Structure 1
Amino acid sequence: MKIGLSAQAGTLDAAVEPRFGRCPFGIVVDSETMEFDAFENENAAGPGGAGPRTVQEFVNRGAEAILTGRVGPNAQEALSASGMDIVTGVSGTVRQAVETYVKAKE
């Protein structure tokens, strides 16, 4: 499963970023191999609508679930429309968040 996370840097040991739409980095992790695709979120400093545009970045990279701190209303609407599993209130490192999510799904 490909899991998308908002992150403060582009590594598995980076902290999960509490803001979704304006996260500095996005990471999509393959939960079976822990291989990942990190990208700098160009929407972070942009004008309004950062949340939906960030959702599209994750969709384009094949994310099936999103783990983050919190999601604004516009991003929430876009995520719901995408059919992804959305988990908020996530903290710790990207690696810890993925491992916790996978264990909870078993």
Structure 2
Amino acid sequence: MMQIPCPHCGLRDEEEFCYGGPAHVVRPAKPEDATDVEWARYQFDRPNPRGLSLERWRHTFGCRQWFNMARDTISHDILTVYAMGETAPAEIQAAVAGTKGEVSQ
């Protein structure tokens, strides 16, 4: 079982949390002007990285707060958690940029 460090409650079992998808997905500025293809891409096209991933999580059965997490999808190691609205630490951003283009096997 994975242990997740909630930034508000501390270390808790993963059963208390819900995955909320990739972090930092930008909503179209004017959704009403988006084409069907653009809207479908926003809604459904998501990366499925092998390795470092930036994700949103919610402490559903705890404080109910959302937060971001940098996690390795292979080992499930959690590198850091940070508040919603914040950017990932610079070293995490650099590592994510370095893994772009890798395809899951």
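Quick rundown of the values:
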{"read-out": "Test item: percent of Cα pairs over 16 Å apart, for residues 37-84 alone calculated as 53, pick one of 1, 2", "value": "2"}
{"read-out": "Relative contact order in percent (Cα under 8 Å, 6 or more apart) from the coordinates reads 32; which among 1, 2", "value": "1"}
{"read-out": "Structures 1, 2, by Kirkwood radius over Cα pairs in Å, for residues 5-52 alone: label with the highest value", "value": "2"}
{"read-out": "Structure with the greatest value (metric distance in nm of label points 7 Å out along Cα→Cβ at positions 13 and 61, set 1, 2)", "value": "1"}
{"read-out": "Answer label among 1, 2 for the case where helix-only ellipticity at 222 nm (-39500 (n - 2.57) for each DSSP H run of 4 or more, over all residues; to 500), calculated from the coordinates, equals -5000", "value": "2"}
{"read-out": "Label whose coordinates, when Kirkwood radius over Cα pairs in Å is calculated, return 13.0 (choices 1, 2)", "value": "1"}
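The numbers here are math on the coordinates, done by the rules we state, and not lab data. These figures come from a predicted structure and were not determined experimentally. Cβ atoms are built from the backbone, for glycine too; each structure is taken alone.
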